[in-house]
1. Where does the value 19 come from, among P, Q, when relative contact order in percent (Cα under 8 Å, 6 or more apart) is the thing being computed?
2. Out of P, Q, choose the structure whose coordinates give volume of the Cα convex hull per residue in Å³, for residues 260-299 alone equal to 69 when calculated.
3. Thinking of P, Q, which structure, once distance in nm of label points 7 Å out along Cα→Cβ at positions 116 and 276 is computed, gives back 4.0?
4. Quick one: P(r) over Cα pairs in 10 Å bins from 0, in percent came out at 5, 22, 25, 20, 14, 9, 3, 0 when computed from one of P, Q, so which one is it?
Structure P
Amino acid sequence: MRTSCVRDEVVYVGSRDGSVYALDAATGTLMWQSDAESPVRAKPIVLDDSVVCLTGEPAVFRLDAETGDVVWRVDVEGPGIGSLASAGDSIYVSQHGQDGVELATTDGKVRRQFDHSLGEVTATENHLYAGSTALAATDGRLQWRYETAGYVDHCHRDGTVYVAAADGVYALEQTDVPTRAFLGEVTDVGDRSSTLHLQADDGGVQGGLTLSNATVPYYGCYEGARFDVVIEVHGTDWFVADEYREEPRIRSYVGDVTRTQDGETTIEFDTGDTAERLTVPTGAFGDIDTGDSVRVAVSLEYDEDSTPVDGKPDPVELWNRYSG
């Protein structure tokens, strides 16, 4: 026998012999046995009225919890080794080395194909947890990560994620990292730094971001260039990087809040000689005040499609200008 879980005095066991068993927790009496067609190598999960298992076929089965009858069966790609989690009316399938999949609980139809592996995953209504990492259940975007040595296992309960690692056991608060997406347009390019005007997707938040020219991709280092910008601001105990975006340019800074007045907040980054800073309306990233030290993660992705054609310089000239 390989994996098991318990719910309402019943033990559900997935086995290498290709069956799922339901046993009375008190007596061990067999209540039903269901043919899963291939070895079950992931711990089953129990929903209100059903049991879901991942098999080595690989396939995902939803079984009636009372009878073991198959409600639906869906083939998936991968090695058939991993984990399952449920949140709301969705089931998340995570397999080793395979992109994650979200299935509809009702019929098993694929709702979303992630572009990255989810790892060993559990879920709540709003979050997917993979060890000491939290992803948004809505889109899989990284919410936060806490660095530990040699991750072993995790579980969550009552607003806390418990992580067992090689260097100890951690209790982490389930929370959302303040995150905002902007359209950033380069408005000034200096010898050492460039400034982007930031406009939030909803139009409600505007600001400015000054970064060194070594951080801004050379092919977008000109006035008028536009970027999709994701910024996260949070306490210095957290490490965050939006690593799942396509071709991301990510930098993580420790910064000091140097100004919070006249409705504007400025965070200066400690990066040496080049002045780098973020300026946004006060309250845009939660309750931070002058003198606070925060960590800021910035992800840049060049938006060539929205950049005006007339403003694009010759790419070879840009390369020669900034590559040295």
Structure Q
Amino acid sequence: MRHRRAVVTVIAAVATVATAVPAAAAIVTTGLGPVAGEIFSQATSVRDDGVAVGYSTPPTGGTHAVLWDASGAVTELATPGRNSEAHDINSTGVVVGEAEPSGVERAFPVSWDVTGVLTALPGGVSGSARGVNDAGVIVGFADSDGQSPLRWENSTTWPTWLATLPGGANDSVAYDLNNEGAAVGYSRGADGARHAVVWNAVGAVGQLATPSGYADCFAYEINDSGLIVGSCFGSGGNVAVRWDVTGAVAVLPTLGPAEAEASGVSDAGLIVGYAADINGRYYAVRWGAYGTITKLPTLGGTHGVALDINNTGTVVGRTNQTDGSFRATSWRNAG
């Protein structure tokens, strides 16, 4: 759930948080099945009532946007062409993502209303819609000439092209926004690096701090308190990070190697993502409010990724099963 509040000040402070690894005994892990006859699935966003969205993959390839109700029953959303994916859902049931028109191998930003009707977002550009807040404001990007960040005030208005850092006109993306209208993503700077950024409600862009030793940073989600999460990449690997409301950046603990990413955050400050262990296995993980890291169970396999957490402690993402196939997964009581 990606509906958050603005960051006001950006500073360069860097911290590293605690590294204890508690058990996850009380967590209930459930597979969210693909559409009947399809083979893989992934959940990308979950609402506070447990309704989730994502995509399902048929045996012939491609992806189909889907919605799971709170009981886990899956519904395929309208897909005019071969591929579609749902990336976010708001409290009123508006879903946003991307879809290919029939006969066209290029995705365009779209929304689905609460009845499942698909609307191509205005603008006439290929790309993707990535986040929607409870007011129906949408952010995403156009990729017809590089990648450029976009904002739609609703599903019927022409998009606004968001400001970028100098040098970032063709390499910038907006991934999420909160209920105050602040959005986060990344923009390439004049130094050639990709920097995590935040846009305020009127579209002004600000660069977030980069931890020492890392070159490229990406901000993926912002909560309604202004906490931002994402990842930073350097020659030694990539780490999960959070930026607090002052803009100070903290590197989150790993399971050993420098291989982790944070992709979702609740309003209570619980963070989810993935981290790799020393054997190269990727686990869905949750970081507590004080930075402690917890591995989330799989569906019998050895890998997983958590992508979002709601305000009741339900996490969604994907894990693999004993046969190695990936299945959308929800973890209840994970917060």
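Where a number appears in this text, it was derived from the coordinates with a stated rule and is not lab data. Here the structure is a predicted model, which means the values were calculated and not measured. Cβ atoms are built from the backbone, for glycine too; each structure is taken alone.
1. Working: P: 9; Q: 19.
The structure behind it is Q.
2. Going through each structure in turn, the value belongs to Q.
3. On the way: P: 2.0; Q: 4.0.
Computing distance in nm of label points 7 Å out along Cα→Cβ at positions 116 and 276 on every structure in P, Q gives 4.0 only for Q.
4. Details: P: 5, 22, 25, 20, 14, 9, 3, 0; Q: 6, 28, 36, 25, 5, 0.
Derived from the structure labelled P.
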